[in-house]
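Bear in mind that the values in this text are calculations on the coordinates, not laboratory data. Predicted, not measured: the structure shown is a model, and the values here were computed from it.
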Structure I
Amino acid sequence: MAMDNMKLPPHDPDSEEAVIGSLLIDGQLIDHIRDIEPEDFYYEPNVIMFRAMVALRDKGVSVNQITVARELEERGKLEQVGGAAHLSHLISICPTSIDYQDYANIVHRLALYRGIINISDQMAAIGYDGKKNISEALAQADNYILSLRQNVGGTHIITPKQRLDMAMDRYQKLFETQGGAAIPTGLLDLDKKLGGGLYAGELTVVAGRPSMGKTAMLECISNHISLNHPVLFCSGEMTVDSLTDRDMAGLMGMNIDDIRMGGYDMETYSEIVAKLPELAKYNIVHMEASRGFNLNTSNIYQTAYEMQVREGLALLVIDYLGLLTDKYGQNNNERLGYITQQLKQTALALKIPILLAHQLSRAPEMRPDKHPQLSDLRESGRIEEDADNVLFLYRENYYDPNTENNLTEILIAKHRQGGEKVGKGVRVIWDYKYQTYRNLVKQEKKEENTSRLI
């Protein structure tokens with residue numbers, strides 16, 4: 001018995017050091033480690049180092065050996081963890097950072113076992129006390145067990161009382177939210193089909209064939225929302241200059257080709273300069289892929305998190321899925337599935353809607369009816385599964401140039417919260433001249449269609 005009392009609580013120093021070493025090698029992993037907290041580490045130096053890494057992530061600072069050492073020094077904790085030399089040592093002994101999640105799982109699991117031991121001590125104290133009503137004593141013991149279960153990844157338990165409290169808080173906030181919880185896209189008929197617009201925590205995929213107008217759709221919605229809310233627009237395809245040309249075409253009432261060509265006369269140039277301040281009305285932060293900078297889910301999350309903390313963030317837009325550079329799995333299907341899973345987790349973690357463009361396969365062109373179907377999504381399995389909404393763009397004159405109809409159909413192929421609306425769509429006007437979309441408003445008196453710029 002005396003020997004049992006000398007036993008140390010469950011822990012694994014090698015796994016703890018491997019977690020810290022992995023993060024020092026690849027600091028972006030701090031955004032992907034799930035279900036682990038500083039308190040899960042047994043050794044205090046590891047607790048201190050992990051807290052410093054979390055603090056850096058929360059401040060939007062990259063995690064690496066230099067930044068961690070500086071953070072620890074500013075906290076007066078560097079010597080306590082063994083100095084900068086110990087950080088180098090942890091990097092040198094880390095087997096590989098690829099298995100970081102496995103190391104983290106071991107650390108978390110052993111922390112839960114230590115939690116069981118701690119709870120057993122607390123329950124023993126209840127038993128030795130012997131003064132409480134037995135029902136109260138059992139209820140307190142149950143609460144100890146429940147609190148531990150709620151810390152087990154993937155099995156978060158919400159009791160009926162907790163659910164009621166959450167519901168009360170939710171509906172009070174919805175009651176106090178003017179205009180509803182959704183963020184309107186500005187496309188009036190689409191907002192009606194989506195229950196008011198885009199919702200926090202949801203991933204919406206906008207898909208279509210090349211040059212169908214996906215980027216223009218993202219930009220149109222972004223511009224409208226940015227008039228009242230901050231937006232982060234991540235572009236792997238078009239530069240900020242190209243997006244600006246489109247906005248200026250709309251502001252100037254000029255053809256997009258004339259804006260891009262240049263060689264303006266003095267009058268046109270003066271008008272452009274006079275219109276430039278109007279770009280400031282769009283509260284959009286642009287993040288573009290460039291030489292030496294890869295656009296992936298990790299740096300998108302880091303940028304979005306930093307923006308949300310500093311100035312707020314209402315919408316994350318990504319153009320487009322296939323151009324994100326994440327490396328995962330054995331094929332492109334697994335890679336894209338991983339990306340959409342990460343983006344869905346980002347939407348939930350940051351409590352924002354995400355608008356994601358994706359390119360359709362050539363399958364519609366092989367059918368008499370060119371309208372897209374869910375099976376037309378490239379590597380569609382996980383994309384269809386992770387997306388809350390899937391919107392297809394279809395325009396008749398895309399396939400038949402002789403058709404003068406400039407209407408674009410937005411087909412709702414998936415709507416997680418509105419099943420009866422799946423398969424239905426709305427029509428908007430595609431304005432090729434300005435590379436944007438306009439609402440279609442039916443005027444009963446004149447029996448004609450007019451448009452209203454959003």
Structure II
Amino acid sequence: MQNNELYTIYRELQNDLKQHRFELKAGVESDEGENAVIKSHISHYLHKNNISVEDMTDTALAEFLYNEYRLYSVLTEPLKYADLEELNINGWDDIDIRLSGGRISKGEPFFSAENAHSIVRRMLRESDVVIDDAMPMAEGFMRDNLRITVVKPPVADADRGVTCSIRKLRPFSFRAEDFLRSGMCTPEMLQFLESCLNYGVSFVVSGGVCTGKTTLLNFLLLTVPDKKRIVTIEQGSRELQLIKRTEEGVITNNVVSFLSRPSEKQSQNVTQEMLVAKALRYNPDIIAVGEMRDTESYAAQEASLTGHTVVSSVHAGSSRLTHNRIAGLCRKKYPVDYQTALMQASEAFPVTVFLHRMEDNSRKIMNISECITSDNGSRHYSTLYEYRVTRNEKTDTGVRVIGDHTKPNGISESLAERLRLGGADGQLIEKFSRKDGS
């Protein structure tokens with residue numbers, strides 16, 4: 001009943017604001033100023049017309065109506081949550097809020113399917129993206145590092161209205177001890193990946209959504225010495241946010257960050273693929289591609305094959321499937337023989353890192369593998385580090401996964417030589433060459 005009452009009040013307020021739209025804008029020079037005028041007008045309107053709602057304070061009612069008129073309706077407050085990971089509109093009356101740690105709660109529903117559609121279109125306008133019957137699917141990036149993906153009828157169920165997924169792309173400033181305390185990896189695993197990055201071995205981090213791929217890449221890139229030049233390339237919003245280091249007011253590290261700019265106009269469309277090619281002009285020591293989703297995979301692969309250190313992430317179900325995924329993406333650019341594409345992907349990224357989110361919501365580096373290619377074209381995967389689950393323990397809150405990391409194999413002589421050429425010392429290479437028990 002309250003929902004219907006609020007909707008009636010809002011529609012009447014909306015008509016009032018339209019009637020006063022010119023005087024509300026008079027003398028206002030900024031969005032902040034206009035927002036303040038509208039907030040004041042709403043409070044005055046409620047007081048003048050003696051409007052109230054049971055179980056809501058006047059302040060709460062005014063804020064609710066302002067959010068509906070100017071911001072994102074019932075999504076406004078959840079989008080402010082510090083621990084928000086994802087917000088999903090399954091239908092106008094079904095909103096899921098996913099928080100860090102895997103916690104899920106239900107949000108307040110919209111007034112109607114039309115109301116949900118109106119708010120989602122408002123959000124897409126911030127991304128300069130339009131959704132309509134001719135183009136019923138859209139993706140864009142909003143402020144505060146929000147990525148929004150929308151599907152509307154007739155592709156989505158007409159009874160549910162518009163559907164939407166909003167991801168909070170939020171880099172976490174992890175330290176080595178954070179990874180170790182959570183059991184995500186061992187000190188040697190971190191040291192090995194740092195060494196690959198700093199001594200010229202390209203690698204790819206794979207896994208599903210929210211497994212920690214970007215968090216791990218962020219941390220590893222922060223271990224790069226200041227003298228090395230890093231170019232980061234991402235799609236639409238920045239997740240690889242490298243801290244600007246200063247000493248006595250002078251910037252000491254060497255970082256350039258690029259963002260793609262999608263556009264329906266071909267002449268204005270700046271893709272990740274174009275940016276990878278442009279990055280080579282900057283004489284980088286390391287190229288970090290935020291995530292490979294399309295033909296930028298081919299450009300990243302070519303950059304690695306020509307001697308640059310390239311790190312990136314990709315969605316894949318295991319370490320071994322990582323190269324299959326990259327080969328498939330590269331063939332979208334040049335449809336070469338699949339085995340040839342697979343060989344090129346393996347040579348470009350000899351090390352793969354697979355992350356997984358466990359049943360107890362802990363994140364683990366499940367596998368670090370080296371792909372060894374021979375002169376006759378055969379490929380062999382050697383597992384360097386692996387997480388093995390020993391048992392699942394039931395707890396009051398769910399399940400606790402018990403296991404440990406092992407080191408079944410040491411690195412190959414060819415990988416040792418690449419690290420040696422990159423400047424790694426013999427003691428470090430010897431350490432990575434040993435397996436457990438040797």
Structure III
Amino acid sequence: MLHKYIHFTSKEKATFRYHMIYSILEGIIFGILALNEFVFIKSLKGSNIQLGILFQLTVVVFIFLIFFNVFIRRAENKQRLLQKTAIITRLPLFLIFFFPKDQMSYITNPYLHYFFLLLFLLFYFESPITYPMANLLLKKNYQHDNFGTFYGFSTTINKLIALIVTFAYGVLLDFDNYAFTYILPMTAILGVISIFTLSKIEYSNKIKPAKNNSFLNSVGESIQNMIHVIKNNSAFRHFEIGFMFYGFAYMITVAVITIFFQEVLSLNYTSVAFYKNTFNIIAIALIPFLGKIIGNIDPRKFAAFSFLSMICAIFFIALTEYFPINFSFFQIKIYYILLIYVIFYGVFIGSMALVWRIGSAYFCKSDETDLYQSIHLSATGIRGLIAPLLGIVIYEIIGFTYTFAIAILSLILAISILYWSLKNIPLNHK
């Protein structure tokens with residue numbers, strides 16, 4: 001399909017085939033995990049703090065990129081590294097098959113909540129390796145001008161699959177609140193196959209990595225390389241500072257929004273799936289267009305646009321508490337103002353899907369993408385140490401409205417930093 005619009009090289013064609021399969025499988029996984037936090041508080045009866053921890057696990061693992069970056073750099077066979085990562089991190093999720101299927105078991109046996117969290121901690125440990133590796137493999141095999149287009153198209157397919165799976169999973173959960181006990185084990189198997197598929201993408205080191213240094217010395221060099229990039233690439237430094245303020249806003253609200261759906265709006269699984277699917281449909285419609293834009297404008301401007309759309313989304317979800325006018329359609333509870341939130345959140349999801357995953361690649365040469373993405377993701381892990389739980393604490397002390405207001409102020413600051421940087425610091429990725 002894409003060959004009608006852009007020129008494929010043989011290398012790009014082979015890469016795109018594996019990239020698409022990987023994106024489809026990850027879309028299925030993402031579609032299932034989109035309801036994971038809601039499953040945790042509704043079916044497993046987890047606490048608010050535990051819910052914050054569950055989200056925290058998705059990002060705090062990126063702190064370990066400082067160490068994993070060394071494994072990535074030193075690995076001569078990077079494909080084998082991906083395959084080992086898949087088996088060690090994703091396969092253990094199959095143990096959820098043995099979880100009980102009744103509410104009382106989770107109320108009387110709270111250790112099940114912590115075992116659930118432990119399995120997902122392990123599951124998310126693949127991200128610090130697969131995310132920078134994916135960027136490295138794709139940037140090496142795609143031409144620079146085609147990178148955003150290919151990535152945008154695959155992300156569109158990814159989200160299309162995800163929204164179908166999310167809605168089907170939501171309906172299934174309303175029929176059987178404990179369907180996760182057999183759906184999540186299936187996710188474990190698909191997760192292994194997905195990463196094995198990514199590992200099929202061709203990659204060869206022109207220069208063999210030096211292994212005469214000890215591991216600790218290599219970690220030290222990795223940290224020094226990161227510090228060197230941050231100190232000497234001003235545009236990228238400002239990009240990351242802006243993302244720190246954005247990330248704080250996102251992380252203090254994401255778990256709180258799940259609680260908001262449950263406690264204020266009283267949504268069922270099908271309704272949550274409906275809202276998630278609606279903003280994903282908007283994202284899907286926008287991503288191919290946004291994929292072309294991100295390759296042609298400064299990524300700081302693209303990020304600022306994404307942050308602005310999130311400000312609008314948070315404003316309207318906060319407004320729903322004061323104007324809760326709604327109607328029911330089959331099993332779906334539809335709030336009028338929440339539909340406006342969904343529109344802006346769809347724009348945010350579509351733009352952030354690109355800038356968060358590949359934005360850092362536009363600040364560097366193709367053989368530095370793994371380093372730059374490692375820095376980007378490490379910063380995500382650092383803010384993930386405190387922001388998700390802090391969001392829960394802020395909400396429990398001052399409520400939903402002020403939590404959302406703090407997030408909006410943080411996003412305004414992020415946009416201001418990027419705007420100043422755009423006016424004063426040129427972008428140089430050559």
Top of I, II, III by relative contact order in percent (Cα under 8 Å, 6 or more apart), largest first: III
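helix-only ellipticity at 222 nm (-39500 (n - 2.57) for each DSSP H run of 4 or more, over all residues; to 500) was computed and gave -14500; which structure, I, II, III, did it come from? Walk me through the numbers before you get to the answer.
Numbers: I: -14500; II: -10500; III: -26000.
Computing helix-only ellipticity at 222 nm (-39500 (n - 2.57) for each DSSP H run of 4 or more, over all residues; to 500) on every structure in I, II, III gives -14500 only for I.
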Identify the structure, out of I, II, III, from whose coordinates semi-axes √(5λ) of the Cα gyration tensor in Å was calculated to give 33, 25, 22. III
